[in-house]
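A.B. asks: These are the structures in question, set out in turn.
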Structure 1
Amino acid sequence: MDRYELAWAAGFFDGEGWTGTSRSEQRRSIQTHARVNQADVNGVPAALTRFQVALGGLGRIGGPDRSVGRQDLYRWAVSSRADVELLQHLLMPWLGQVKLLQLATALERAAAPSRPVAPNDEWRAWAAGLYDAEGCSALLHHRTHDGYMAPEMSVTQSSRVGSPEVLRRFMAVVQAGAISGPYRQRLATMDVYRWKASARCDAERVIAELWPFLGPVKRIQAQRLLDTIAAQPDLPRGNPAWGRDKTHCVHGHEYATARLRPYVSRGRDERKRENQFCLACLREYARKQREKRRSAAEDDRRSISEPVMSYLLK
């Protein structure tokens with residue numbers, strides 16, 4: 001079996017799979033089963049077929065399950081202890097701790113610890129599997145430039161105990177983006193966390209690293225994102241009216257003309273930046289402070305018996 005495809009399958013199972021047990025009245029023993037669900041309007045999802053092939057044909061694909069207002073739902077499933085044990089054996093080197101714990105609980109065994117990730121091709125294949133399961137490549141309207149689209153790549157996961165391990169592992173593999181959350185969702189039982197990369201350079205690099213292992217659906221999304229941002233002109237960095245190169249203060253005073261006499265260094269022989277502060281604003285502030293102090297002093301000198309109007313008309 002191809003290790004890269006197994007790593008991809010482990011990432012896909014980390015995102016969409018689950019393992020459990022059930023007992024029915026017709027069976028005396030507990031039934032162990034595992035499943036991966038995927039929705040698609042065009043028939044059996046390519047990702048489920050790829051998952052089954054990566055596992056050497058293990059399991060079966062069923063569906064569709066139809067409900068009003070939803071896409072047709074398909075499922076890959078195994079329902080015997082031997083098949084679940086084989087699934088655990090094949091995917092264990094890459095699975096996250098949550099799925100390892102689910103498998104161990106279903107098989108009544110001690111859970112193996114998840115292994116540390118590394119920025120190599122096997123772990124990029126795992127990250128691509130997780131992205132095929134839970135990832136999204138989107139284009140958002142730029143918040144300050146009308147008609148300009150900004151890229152956004154994201155992977156969403158739920159957790160009861162802080163940021164999910166699979167998101168931290170994903171970020172360690174792609175070495176880009178950040179994890180945010182928790183977010184509350186109506187009717188949800190767990191908080192939602194999200195890995196997200198919005199910088200153009202990050203989106204281009206993450207797509208390049210995951211591309212060899214991505215499925216067709218996520219490739220189409222990623223290619224649309226790349227084509228759109230490549231067709232747009234580069235935006236200027238920052239606002240020229242601000243920052244270290246600005247020429248005027250917030251009140252419109254020009255720094256070059258605000259100084260009344262040349263600047264002379266006092267010891268360090270360094271040329272001070274013209275825009276360190278606005279001297280015109282400082283002079284205006286000092287004038288108002290002098291007027292305030294003078295007014296207070298004059299009020300103190302006014303006689304208690306002298307009318308206010310006569311004092312002001314002097």
Structure 2
Amino acid sequence: MLGLDDISVFVKVVQAGSFTRAGKLLNMPITTVSEKVASLEKRLGITLIHRTTRKLSVTAPGESYFRKCVLALEEIQAAEEEVTSNQKEPQGILKITTPVDLGHTLLPPIVQTLLKKYPKLKVDLLVTNRVVDLVGEGIDVAIRAGELEDSTLIAKKFVSSHMNFFASPQYLKKHGTPMTPKDLEKHQLISFSEEMSHGETIRLNPLASVKIQTRIQADDLGTLKAFTLLGEGIGIFPGFICEEEVARGKLIPVLPKWRLGSGHFSLVYPAQKYVSPKIRAFIETACEITSQSASHTQ
């Protein structure tokens with residue numbers, strides 16, 4: 001007998017990098033995880049993993065076996081998904097990871113819409129700014145900025161990450177409204193600390209150069225929005241984080257035809273022959289929600 005259960009546990013241990021993490025991902029006691037790997041090694045008559053108190057290392061035969069098992073398990077999963085996809089709606093747990101800023105702004109309405117559409121679906125969110133190992137940590141889909149460096153992942157662009165200018169009505173009443181990019185040099189700006197520094201010349205799109213005066217900098221978009229709402233300056237951040245405030249007149253787009261940067265966020269998931277219904281449903285919903293709101297913030 002092949003013992004697919006033992007094989008799948010072995011694969012998860014290697015992907016997760018530890019027996020403990022694999023046990024958490026599989027919702028299985030670490031003793032059971034260890035027993036299944038030991039059982040597989042006994043049946044094969046080889047050592048697949050060297051265990052120490054600090055870390056594990058995969059043997060050469062174990063690495064070769066692992067690569068082939070991953071391919072085989074992917075084929076089995078793809079076959080099951082293919083034959084059942086037309087018969088079942090998205091269900092089970094969808095694990096998503098997102099940067100903190102997006103977890104507070106862009107993601108909640110997407111998840112809300114998704115759960116309304118598919119009542120059998122549950123969502124498990126990992127909100128963190130660290131780069132998560134999707135396969136090793138059992139994540140279905142991630143939201144990430146910029147271009148992918150990992151060729152084993154698939155990315156679908158779904159929303160722009162360029163920066164726009166916003167200000168509160170009270171700030172504009174007191175300091176005036178910039179009519180050209182050059183006018184920004186007379187104002188105090190509230191900016192993302194990784195984007196620019198005080199007195200720096202920045203380039204806007206369409207082509208323009210502006211020497212900025214930064215009053216407040218922060219590494220959190222929500223904080224930038226909060227100070228902008230207080231009237232402390234002109235905030236620079238993506239439009240999607242302030243749709244509600246713009247709709248209610250609490251923030252006003254400034255120089256809406258001009259923006260900083262031209263990046264994007266992507267929906268990222270591990271490469272696979274067949275995309276599961278729950279991942280496909282999330283991607284479709286995310287693209288639908290962001291496309292509806294794009295016209296209000298660009």
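Read the figures in this text as sums done on the coordinates, not as results from a lab. Source: prediction; values computed, not measured. Cβ atoms are built from the backbone, for glycine too; each structure is taken alone.
A.B. asks: If relative contact order in percent (Cα under 8 Å, 6 or more apart) computes to 14, which of 1, 2 did it come from?
C.D. replies: Values: 1: 14; 2: 21.
Derived from 1, not from the others.
A.B. asks: Sticking with this one: Compare distance in nm of label points 7 Å out along Cα→Cβ at positions 187 and 227 across structures 1, 2 and report the one with the greatest value. Walk me through the intermediate numbers first.
C.D. replies: Details: 1: 3.5; 2: 1.5.
Largest calculated value belongs to 1.
A.B. asks: If semi-axes √(5λ) of the Cα gyration tensor in Å is computed to be 65, 25, 20, which of 1, 2 is the source? Show your work: numbers first, answer last.
C.D. replies: Values: 1: 65, 25, 20; 2: 47, 21, 15.
Derived from the structure labelled 1.
A.B. asks: Same structure again: Here distance in nm of label points 7 Å out along Cα→Cβ at positions 67 and 99 has been calculated and equals 3.5, so which of 1, 2 was it run on?
C.D. replies: Numbers: 1: 2.3; 2: 3.5.
It must be structure 2, since only it matches.
A.B. asks: To which of 1, 2 does the computed value 27.8 (mean count of other Cβ atoms within 10 Å over residues 123-130) belong? It would help to have the intermediate numbers written out before the result.
C.D. replies: Numbers: 1: 27.8; 2: 13.0.
Here the read-out was taken from 1.
A.B. asks: Distance in nm of label points 7 Å out along Cα→Cβ at positions 259 and 283 computed as 1.4: which structure among 1, 2? Intermediate values should be presented prior to the final figure.
C.D. replies: Values: 1: 1.4; 2: 2.3.
This value belongs to structure 1.
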